[in-house]
Structure formats: structure tokens, C-alpha cells
Structure 1
Amino acid sequence: MKLTENIEASAWKAISVLKTRSLFAPGQQIRLAGAVAIVAMLASAESLSAQPITGTAATKPLDPKELDGYFADQLSHKPFVGISVAVVQGGKMVFCKGYGYACKETKRPADNNTRFAVASVTKEFTAACILLLSEEGKLSVYDPVAKYFPDLARAQDVRLLDLMNMVSGYRDCYPLDFLLREQTQSTTPDAVIDEYAKQALDFEPGSRFSYSNTNYLILGRVVEKVSGKSYQEFLLEQILEPLGLIHSGFETDPAGSEAAQGYGSFIVSDPQPVPREAAGWMFSAGALYATPSDVLTWDLALMSGKILTPESYRLMTTVRLRTNGVGTGYGCGLAIKEVNGQIVLSHSGGANGFRSFNEFVPSTQSAFCITMNSDNVSKDELVKHIEPLLLPAVTKGPVPTIAGPEPLTIATQLFAAFQQGKIDRSLLGSDFDAFLTPERLELASASFRELGEPKSVKLLSTVERSGMAYSELEFEFEKAGFLGDLYRTPDGKVQEFLLFAK
């Protein structure tokens, strides 16, 4: 079949599959044009999506003293005001501690009960609210936005799932990293939606990924219109209270006396107290305050199926594909990546005076959350330090003992022999000996002579592969650099020695 015919056939097949997953409102019909987006979603599910937990991969046990010392050191030489960190391994909380100040002026310490603005981590909860309503048959994620907001730009062409996946084309109402003048004035989510989602779309729906808080303001209002309750009430009843998240709160008074004060600075000046965004701006896109331990309780509930059905969870944790077939790295309120063969789900958050990061690995039932009440210090180094603790160790077989010289020595000798066009074939395995014909050796000799003497030869790594020692080397010459692959069997025979341009 032609490509377009393949797409259409797959689209209708996708529709029939999805109908069995109860993600459609009763009696709803879907146009073929919209079904192409469904095909992309299903195709991506096979390549990068999280599955419901069936077992737990082992991780290296965390050393609380090491982690405590690391964060104390970070606070001592970087301009953080306060940090709070929690880590779960194998489904159990193994670390939870606050550092520095919740409020610097009063010297109130940041502790395990301090609520920080988690900002865009809120989007995880909003996406789940939409999926919960879809499970009840009260809406479909494939409903056009026009069903709820008919006056928005291209509302008939944008679907709720497009909002959840950040591929709608609606302009972002909070694109910069400082408080805009209009965000100091209280407003309503509807007024923000009217201002930013009635503009012409930035791109055709589904064709690009573009992070937009406006998408999630619309989703929050859809929750309200469908449920007949305020977003805060629905969130409390469906998620926060059932999970016992007693240290989490939402607009208009999200944290009360447990709230951390947010701090910011311009360039490298000392952190100063900064105001929160005025009411109406953050809403369902970022108004949640929480402790890291509450966020991890949420992570565990999400991973273990306490919140969503397996079908909804799979949709939430599936990378959306653009219409050109390229993945976005984003599902529904979650960034999705693969690290060491494991699916890693995460979301960062940024509000005026606050930064946050939440990450979890379903295969290990592990997670961590970092919150901080200063927006002038990067969280990236902290994330890099903790993330490996969530992942199972990469197991590699022991490198076999090899008779003869070390990898650097034999590689250097082989290179010199190739330059001279003379090789001691007793050093070679039978397959490499047959591969290295006189013609190939002559060609290698001519090429290698042009390179001259190597300025340096480095051993990058040696690992086991198929019973052999595989060494990766780096050769640097005056005008070029090469990587070398050296394979040897325990008897010392060289089974391969090849160079590749860097």
C-alpha cells in the first residue's frame, strides 16, 4: 500500500484498539484526521513508554551519610537559601532531610515539613485529573478543545491530548524566568487563557513540541467544567486526601505557616525575598506547594497503580510523536527518557523564587525530589548526583585475563607494524588473519604512514564481550584523531584491530 493508505489503515486500527481501553466518551466519533495523531502515540508506546510494575530491579543501596555530606557541602559553598531532599529506593523512603532556611530573615530552618512551590511538577497531577475523568467516561482525551472553549484559536483542531503532550501550538503565558509585570496583578485562569490562547497558533497542532503553561491552565478549567468542582476540590478529593498528602496545598493559600519564602537574585547578587506570582497565573499549571516526601508518595502511588488504570498510566507515560514521526521526549505532564536501558520519568519546576525537580524509575520503584527556595542556583549538579542511585547497576561480565602485553602496548605495536606493512600473523586470530589480506595490509600501510607518529595513545575502556577483552582506544595525530577497537581472546590472539575516524 502507499504510505497514506498505510497511515489510514493503521489509524482505524488504532481507533478500534483505543475504544476498548475506555478512553473515549460514550458514543464519541473521531475524525480520521485526528486519528493520525493516535497512530503516532501508539507507535511511540512500543519504543519508549513506562509499563505497570511487574517486578523491581535492584539498585545499589544509598549511603545516607554520603548524601547528607554532599548536600551540606553544596549549601556551604553555593548561594542556596534552603534545600529539601527525599529519596525512595525499592519502594521505601530511605532519605529525607532539609537544609538551610525556609526563611532567611527569621532563621526558620527548612525541614521535612517545609512546603516549597513545586511549580510545574503540578502538571503531573493535572494530567492525572484529566485521565481520571476519562476513566469515568466524563470526557475523552481526544475531545476537541472546542467542546469546552469554542472561542479559542483552532479549538476544533486541538485536542485535550495535544494540550497534555505540549503539541497544541498555544502561546505560553509564562515563558521567561522572571516575574512579568502582568503576573504581579491578580487575575483569573479564564482571563489568561483568553489573552494567550486566542492568538494565532505558533504551529500546526501536533507538528512541534513547545512547552506552554497555557495548555495546562486550559486543562485545569476543563477539570472544573466537567467535574462541577473547583480544581482544588477535585485534586484534594481524588488525589491529595486519598494518598494522605497532608503537607501539600494549592491556591489561594497553598502552604500557610509551613510555606518557604522564595528568593531570587539578579546575576550574582545575594538572594533577596521575592513575591509569589499573583493569583490566577499558576493555577493547574504550577500552583502546588508540597514537601519532597509528599511528592514521592505521589510517585509511588502513580507507579504502583493506586491512582490510574494501567491503560491511563501507559498513555500518561508514552512519548508523543510529532507528525513527522520524531519523538518529543514528553508524555502527559512528564518528560520521558531512557537511561541504561531504564525508562526514567521526570518533571522540573520553576516559580518566582523556587526550583524543583521530581524523577522516578518504575523498574526500580525508586524516586527522588529536590525542592529549593532560591532560583539563582542551578539544580542540575544535584540531579546528576542522585539520579544514578535510582538506576540498577550496569552489570558487565568480568574482563577475561589475556595472555601477552597490556592493551596500550599491543595496540601501539600493531599500529607500527601496519605502518611498515609487516605483521606477525602468529599474533592474529584465524578470522582476522584471513580478513587482513595482503591488499588490505598494503592499503593500511599507505594510510597509516601518512598519519605519522601518534602524538598520544589512550586506553578509554576495556570490557568483556563474547568471552573476549574489548578495548577502546584513542589515537591522536598531528592533523587527525581516531578511535581504535581491539578484541583479544584469552590466548592473546588479536581477533580485531580497526581504526575509525572520530
Structure 2
Amino acid sequence: MKQQFKVFLKDSLWYSLKPVFTKLFNFILVPVYTAYLTPEEYGDLQFVIAFGMFFRMLVNLGLDSSYWKFRSEGSGYSKADAALNFTIFQVFAGLSVFLIVLLVKIFLFRQSFVVLLIVVFLLAQTFKIVFENIQIIQRANHRSKMFIVAIISQSTIFFLLNILFLIVLDMNIKGVIFSYLIGYSLVVLIFLRVLVREAKGGKINLPLTREMLKYGIPIMVGNIAAYVITLSDRFFLKAFSTATELGYYSYGYKFGDLVNSLLISTFFLAWNPMRWDIFEMKDGKSIFAQFNRTLFMAIPFLGMLVISGALVLAGLLTVNKEYLEGIRIIYFIGFSYVLFGLYYFNAMGMLFTDNTRKISQLIVISALVNIALNFLLIPPFGMIGAAISTVCGYLMMFIQGRIYCQKYYPIERNGRFEIIQMALIILMLVVMTWIAFQIQNIYTLALITFGLSFVIPLLNLLLGFVSRKELGLLLELVQNARKARGKSKKNKDEAGL
């Protein structure tokens, strides 16, 4: 068990490089986009990408989550069958939807250039689904180094294609869309052997597919609802505002999303398989309770640090300073992902007890709140209204996740502690947004953000919520629990159980 924990730490280190490389190439492209695309063109590009993300979540069918469950030894199915069936069904669904949209384009939107771009982008997303499946298989087999090699390859190809199509050939947003299509096609061809090797000997298994869909579709519904919270604001801004303001908003969102990419996603890449191991431990709930306290204090603090760095990046990389108008929403987006991280941790209670439908229900409710607020706030307040709607949607997700985690998988909690932490998050969001409207120099704003980030841990120290001894307790709990589990398994093996 101790060896497995070392594997977890090793994988975490490698997975932490994913956002570094993906965002590195994406942010190197910021000067290119802000120099060769107008804010209006950038807004149209984000509109097309929003459609593509919806498409990918739809045809994903939640089968990536099902794969983790049905590749396990206790599922009764082989790993090869799980890999083959979830990939084939997703590709079939992707190509089916792509053909339907293509026919709609031909018969209803023959003259629309934006719809043509959407059609091309949907085909690119089908290739992306296959690439993501390859990466899931790499994670499942703890091939973390090859996982990063695949990420670097995809990011490098995409970067070079953007340079070719935007700078050399001056193709504007057409060049970006073709970069996605060609880039994902190439990277799938390069790493397809990973999928072929995993699925070797597998066969199409309809009972398995039905079970995977039964488990995954509720998650898919929840993912689509989460998409509404994340991206519906693009459609409302397009309808009730202008493409230029959509461009500003998307630009600001790009930098706020660094909290998700560098902090939240990185942690949960390694945490996803780890939490199932902890769930099976005798002291699992104690470990989860300690993780809960640690994350409540650590995520907001680290999120502020990421935002301060994002502001510096924005100042350095933006060629057309007109785009900096969108940076005022960065705190709303950054803290939205802080709340998402806390929600994601609490969602374990529903996953462990097979209540995936409840996950979908609570996200749908949050999405409806988000849509209603977008409808009410975007017409009078534009991108600021969209940002407020986003953070409220994620707040609703967290509150419901917290409630239902305790209902289905209760862990020890301190209500006063959690209320104070949420109050600190909301207070910091309001204060930093107000400061953003007062400070014109982006580097000064970054310095203030960095300094005020330490208010969160200092207040927790003053309130007695954290100590150095407590910080070391979490690692000790995990190590002891794994040792106990290892001894228990050894005793069972010796007893012939």
C-alpha cells in the first residue's frame, strides 16, 4: 500500500505538468490572437468553441466515468471490453451528430460562415474524444509520463498550426478551427496504438454497453448542465450584447480559468483514482474529513495566488491592450472554480453510493439558476452580469453537493468552520472586484492580489482553524490507513479468503 501511495505522489507530480504545457502553448498564442484577431472575431471564435464543447459533452455520454467503474476487476468485465465499447459508442454518437448538423447546415444555413465553422469544429471534437480516451487509458495504467508526452505533442502541433494558419497564411478564425481539426487528427494517429493495445482481445458487448450507459448518462446530463453554467453566458452575450463584449469576456475568462487548469484540474487528475482507494479503507471517512478541512483553507488561498500570476501574464502577453477591458471579471471566474473544486470534492458522496442521478439533478438546478440570472443580468450589466451569474451557479452547486454528500456519505464536519470559510471567499471576491475597478495598472493589481491572498491563511491561524501539527496529520492518516488495509488484505490472503 505504501508503494501505491508513492505511485500516487509520482503520478500527481507528472499530472501537475499537464496544465503547465497546455496553458504554456495557449498563452504563448495570446499575443498572436490579440494581434491577428479583433475582439469581435475572438468573440465569434469563442461562440464556435462553445458549440463544440456542448457537442463533446453530449456524445461523451458519461462513458469516461463508466470506464473507471467497469474496467475494475470487480465489475465482471475485461479491461479490453471496457476500452473497446466506450470508444466505439462515443465515436458512433459523435459521427451521427456531426452528420445531422452537416445536413442542417446544407438545408437551413447554406450561407452562414459561422455555422460552417461550427460543422468543421464538431468533426475536430470527434477526434478529440478519441484522444481523451487514449489519455484516460494512460492514466488507468499509471503511464503518467506518456500521458504528458501526449499532451506536449498535441499542444506543440496545435501551436505550430496556429502560427502557420494565422501568421503565415493570414486565415483569421478559419485558421484556428483548422488547427483544431488537423491537430487532433494527427495526435490520434500518433498515439492510437495505446487504444489498440488496451482493446486488443476485446469484443463488442451490448450488455456491458447498456450498463455503462445506465451509469454514465446521468453523469452526462450533469456535465451538460455544468456546461450551461460554464458557457451559456456566451450565447446570452451574443444575443443581448455584442460580439466585441463577448470577446472581452472570453479573454478575461481565459485568465480566470487558470485557477481551474493549474489548481483544481491538476489536483483531481490524481485524486480521482485515489479517492476510490481511500473509500475502501477502514479510516477512509477520517481521511476525507481532514482533506475537507485542508481544501477549504488551501483552495481559496492558492486560487488567489494563481489569479495574481494570471494578471501578470495578461499584462505581458496582450498585444492589443483593448482586450484588458475583460480582465475585470477574472475574480468572479477564479472564485467560481474555487467553489467548483469544493463541490467536486463533495460529489464523492454521491459517486460512492451510486447516486449519479442526484449529481445530475443538483447540477441541472444550478444550471437553471445560472440561466435565469444570465437572462436578468446580462441585458443591463453585460459581461459583469454574466460573471455574477457564473459564480452564483457554482455556489449553488457547492451548497447542494455539501448537503447531499452528508446525506449519502456523512463525514465529520465543523459547521462554524465551513460557514466562516465561505464568508471569507465571498468577502475576498467582493473586495478584489471592487479594487479591480479602482486600479488601472494591471501589475499593481497583481501585486495587491498576491499580498491579500495571505489574509486567508493568516485569519485561519488567528481563528485557530489550522496548525503546523494538523498539516502533517493528513499524510500520516493516509499512510496509517494504507498500512492497515495492507495487513488486512495479507491476513485474508493467508486465510484463503
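For structures 1, 2, calculate distance in nm of label points 7 Å out along Cα→Cβ at positions 128 and 456 and state which one comes out highest.
Once distance in nm of label points 7 Å out along Cα→Cβ at positions 128 and 456 is tallied for 1, 2, the winner is 1.
Using the calculated result 18 for relative contact order in percent (Cα under 8 Å, 6 or more apart), pick out the matching structure from 1, 2.
1
Looking at FRET efficiency 1/(1 + (r/R0)^6) of positions 232 and 288 (r between Cβ atoms, R0 = 25 Å, to 0.05), point out which structure of 1, 2 has the largest value.
Largest one: structure 1.
If helix-only ellipticity at 222 nm (-39500 (n - 2.57) for each DSSP H run of 4 or more, over all residues; to 500) is calculated from each of 1, 2, which structure is the one that comes out at -9500?
It was calculated from structure 1.
Of structures 1, 2, which gives 1.19 when Cα Rg over 2.2 N^0.38 Å is computed from the coordinates?
1
Given that Kirkwood radius over Cα pairs in Å, for residues 160-351 alone, derived from a single structure, equals 18.2, which label among 1, 2 identifies that structure?
Attributed to the structure labelled 1.
Laboratory data are not the source of any read-out in this text; all were calculated from the coordinates shown. Remember, predicted model here, so these are calculated numbers, not experimental data. Cβ atoms are built from the backbone, for glycine too; each structure is taken alone.
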